[in-house]
Structure I
Amino acid sequence: MLTADHMRTLPEFFFDIPDPRRKQGQRHSLPCVLAISAGAVLCGMEGYKAISGWAEDLGQKARARFGCRKRNGYYSVPSRSTFRETLIRVDPEQLDLALQGWNEQFAEADEGLAIDGKTMCNAIDEAGRQTHILGVVGHQTGRCHTKKKVGALPIKGSDELKQTNEIGMFIPVMESLDIADKTITGDALLTQRKLAHYLVEDRLAHYVFIAKDNQPSLAEDIRLAFENRQAPDYSEPYTLAHGRIESRSIWTSTELNNYLEFPFVGQIFAIQRHTIDKKSGKETHEIAYGLTSHSPLSANAEQVLMFNRAHWGVESHHYLLDWNWHEDRCTISKGHGPENITCLRRFAAGLIKSISKDSVSATIEKLARNVRRVFDYLRMTDNSRKVVLLCQSQEV
């Protein structure tokens, strides 16, 4: 049986990452540098200078817990240049895998995964391109499961590279995840036959995709199927949020399952959003069409609607990155720096959302005032690990 003593701490997961630095003159271990970076980003630190400043403010006990170097009875922290050079050089895939391992040990599972891209507007690489990150966010927990920079992929049978986009990066992003029996949601750009084949046939997962003008015949066929729709199969009760009263209704059908030239269609759907502006009283009706590999037996109309709604939680995740860490204004651009920094930010945002009952910004302020809370969030204390084990045993 797994005990609190057997659970690996965050720095222990970082031991699995190959150290890209030269051994000569190396004063601080890679797990120490990465663990302090994760703690600093959890407290809202945005760049190398801020991470270094946060580390300098750590007390001796906190430095010891992070595994800092001890010399002449005093624990010292890495310098700003050490943080910078480390985050520039560390392999982003290895950092991502280490954080995945930590999440699998401590975090709850997700039934659905949303995949979407985000551009870091001011992170310009050596080729003059903005850094674009394709990430996978859990529907239920809101944590980032994995991410990858959208860039160049090797051409099969050649040493050459070719520039790709979110469609080309979809499969490489999913490769590191166990997605069997999970539902993958994406926007209209990812409504591709190749990706549907990959999800259902190769990975035994399900998809919920939106059909728009990038697939004109597919979208038109689904639209015509619901042209004379009757009463909806399911309607949400009206809710008030952000100054709007809104409700969504969904219609589903299996009539086109054998007609559409799209693989593994279980049902098609139309979702109508009815919105009333509370102040002006103006009403709007928006309708979206889509398709899913779920049959009515594996997902009824209400569940399909929930999958569709949960997908847009990924936009909330992107908003948190910009609001709390000013990611759109971040100018970190050299080496693997942008990808590693956003990896730590996404890890922090998901961690806060899964634990705290307060807003992300309010939680960041509390964490910045009390480093002991940081260790609890990172499960680097015995009590925090025992709480996780207790919750996991109650679920079983």
Structure II
Amino acid sequence: MPEILTLDFPLHPDVDVRDASVESYWSADDADVIVITTQSSCTANYRNHSQHEIEKALQDGKTVFLFITCPHHSSDLLPFHLPSPEPAEGDVIKLAPKGKILANFFRLFDDYCCYNERFPLTDDWTPLLLTGARNRAVAIMSKQANGHFFVLPELPYFADLYESFLAGHLSEDRKQHFKKTSYAFIQELLRIHSVLSPDDSSPPPPDWAKAPSFQTPRLQIALARLPEIDQELNQVQTKHHQATAEVTEARELQLLLYANGKPLERAVLKALRLFGFHAERFADPDSEFDAIFTCQEMRMLGEAEGRDNGPIDVDKMRQLCTNLDEDFARPDVTAYAKGVLFGNPQRLRPPSKRKVNFTAKCLHMAEQRHIALVLTPSLFKPAAYLEHNPDEDYAKACRDAIYACSGAIAQLPDPPDK
């Protein structure tokens, strides 16, 4: 049975794998598969040791998986250079035509993947996963020495649940799901290794052995079936990509309940547009705002923040106030925008079990600056209703509830019964 070694990868503690720190003189001798992340950092001595162990593992025919969890540090632990990455964030990903080795992994973990770097297409690296629209590679593979090296996008699910597990904030159902998913993750990496490095692997046939005179009738029949099966597989994968894209788009409002960062910002913008606002992110060389949204005489500027286990604190409120001042200083702005802080506190818990929202200082500052506070889960049902039932009167009521709120948490009206 192949053995696996993880370096600082956050799996459920009950999953039986060897784990080591990059801040140690770890050994690749007893592992067939090695899992590392770009979040791992270490001093020069340990870094040189890690590069040596990875190089030796690949020479011995082992498989190494690198997960890009921290951009711009992709090559720190590697004995070779990756194709030059460019920073880019997203979570719409599709299987590449040459990515069949990763097809089952992608089916299992597609919902958990997001990327923060993408790679140019080169002859030395096989693209496995692509961005949804531009067909840029976010997962690649290369044969290195006698082994295989994979570069895969981030799976923030594991880090989020590991942190919550250690803090004691996971329900029993979530603990079991975390354990089951960690086990499936390990088994899938071992399966990929076994496909690439079978114990009884036969040498590939030389070109001359592919001539019909050297093929048995049974082999010819089996070979003749492959093109038809490949065509069917491509059709199924195309349908799966389309269905996956539809699910991703349909799930965007659900991100209001549990997301943070850019996914939460996108979900907030979508909800605001359903309410009838013209809502966009804003960025220029001097300023960057999560959301500017307008409708008739209303003009508002918002910031969005999600916290794993705690309330939204005053730091995000200070950032919002700074942004409001910067916005007013722009030459084309003649009136001070209304500030709105969108918060998703304790985002890993079900909304009904969340105990806190905004800190006392955050609430006090909101009152002093007449800022509206909006809990993003409160946007979910109104936005979901309007997505399915266009209703201008109800949309206006939602807009008015946000605009009229000052120094308190906005209370959006319940959707009409339909």
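Taken together, the values in this text are just the output of simple stated rules run on the coordinates, not laboratory data. Predicted model, so just to flag it, every value in this text is computed and none were measured. Cβ atoms are built from the backbone, for glycine too; each structure is taken alone.
A value of 3.6 for distance in nm of label points 7 Å out along Cα→Cβ at positions 68 and 108, calculated from one of I, II, originates in structure I. When relative contact order in percent (Cα under 8 Å, 6 or more apart) is calculated for each of I, II, the greatest value falls to I.
The greatest value of distance in nm of label points 7 Å out along Cα→Cβ at positions 20 and 348 among structures I, II is that of II.
For Kirkwood radius over Cα pairs in Å, find whichever of I, II sits highest and give me its label.
II
Supply the structure label, taken from I, II, corresponding to distance in nm of label points 7 Å out along Cα→Cβ at positions 140 and 380 with the calculated value 3.9. Computed on structure II. Looking at mean count of other Cβ atoms within 10 Å over residues 116-123 for structures I, II, the greatest value goes to I. When distance in nm of label points 7 Å out along Cα→Cβ at positions 292 and 324 is computed for each of I, II, the one that comes out at 2.9 is I. The maximum of distance in nm of label points 7 Å out along Cα→Cβ at positions 52 and 260 over structures I, II, that is, the highest value, falls on I. Computing FRET efficiency 1/(1 + (r/R0)^6) of positions 100 and 244 (r between Cβ atoms, R0 = 41 Å, to 0.05) across structures I, II gives 1.00 for structure II.
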